[in-house]
Structure 1
Amino acid sequence: MDYRAYYPAALRWLSHLIDVCLALGGFAIVTLVFCNATLRGFAGFDLAWSLEVTGFLLLWSTFLGCAAAIARGAHMRVTEIVEGLVPPGGQRILSIVIDMIIAVLLVGLIHTGVQISIHTWAQKTTVLYWPVGLLYASMPAGMTLTLIFHLYNMALELKKPLLPHATHTDGGETLQ
């Protein structure tokens, strides 16, 4: 289910900003790869810096994309087995437990990402001399945004549980 309609203005704005960054990053990646491949094919050389920029954009797009997917409720869940084996009351408890485990894992990823970023900040990339830690900072930044959206989504679901089979025309679940 797409949670963004239930977000306060600040979270909707943040989600929109992430979407804009992803669109611009995706456009830049496609443009850089196309230009670099064209130069390599027709002129016989490539832009070494474009590989570093593309790698940077890919990493940041990956982790920002995780936050965007959480805001949309678009991460994959297989519910058929749980619906078939667990009674409805147990499904709700299981959902809360899974959400808590995800929150703990996100906190762990944030902590680990910060440590990696700090330890690699003094290293420089080979062409642009950017701090390598800036590349690794994509994980704690993206996971922090993901955690913000996930915690708000959890709060929404605790206040108003999802109806198991209520759907929009797009297939998403609705809140009561």
Structure 2
Amino acid sequence: MDNLNPDQTSQNSDESIAPAQDATNLSPSEIKLELERRGHIVTSWKQIGEITLPTTAVASMFKVGLPDNPQAPTIFKMWFPPGCLIESHTHDCDYSEIILEGAQQVGRKWLYPGDVRIGLANRGYGPLLAGPEGASVLVIFATGKWPGIPLTKGGGDTLATTEINSQFEIH
């Protein structure tokens, strides 16, 4: 089999697929239209876009399948800067978190690249504290019921649900 150059456009049976290097951000509505039209989409974290949250953490998110499906698994890529603190919370669905870079303390336990945390819905954890180099993590939620539910007096300010929804959800 020939090796494909990632800079080349791939050939589908009747049309070509645009390279994922396009710098234009795709809105959830645009992703939905393309999925409905073609059944798949090739994109990148850069195209999906990101948002800087009030904690200065950086979030990017997409859903597996149609972006307006509340039952679709939801994938987050998060960057927590050094010392970033996220309050204790829970979620209404099961989830997994994979540490990609840096370190993150969850409660009293430190996690490092390659560590995988698997959590059940409605079971609290935290707080989360990014290590001295920050932490890059991939979080996979079983459904669209990802918004954090605060368990402390903080009231959810560090969870930034409103900001994330405004950027990545179809309204």
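None of the figures in this text is laboratory data; all of them are computed from the coordinates on show. What you see is a predicted model; the values in this text were computed from it and never measured. Cβ atoms are built from the backbone, for glycine too; each structure is taken alone.
Among the shown structures 1, 2, from which was the value 1.23 of Rg/Rh (Cα atoms, Kirkwood Rh), for residues 33-72 alone calculated? For Rg/Rh (Cα atoms, Kirkwood Rh), for residues 33-72 alone, the value 1.23 is produced by structure 1. When distance in nm of label points 7 Å out along Cα→Cβ at positions 41 and 145 is calculated for each of structures 1, 2, structure 1 gives the greatest result. Taking 0.8 as the value of distance in nm of label points 7 Å out along Cα→Cβ at positions 121 and 137 derived from one of the structures shown (1, 2), identify that structure. Of the structures listed, the value fits 1. In this comparison of 1, 2, the computed figure 16.0 for mean count of other Cβ atoms within 10 Å over residues 113-120 is attributed to 1.
By the measure FRET efficiency 1/(1 + (r/R0)^6) of positions 25 and 105 (r between Cβ atoms, R0 = 30 Å, to 0.05), tell me the structure among 1, 2 with the highest figure.
Answer by largest value of FRET efficiency 1/(1 + (r/R0)^6) of positions 25 and 105 (r between Cβ atoms, R0 = 30 Å, to 0.05): 1.
Can you tell which of 1, 2 yields -3500 when helix-only ellipticity at 222 nm (-39500 (n - 2.57) for each DSSP H run of 4 or more, over all residues; to 500) is derived from it? This value belongs to structure 2.
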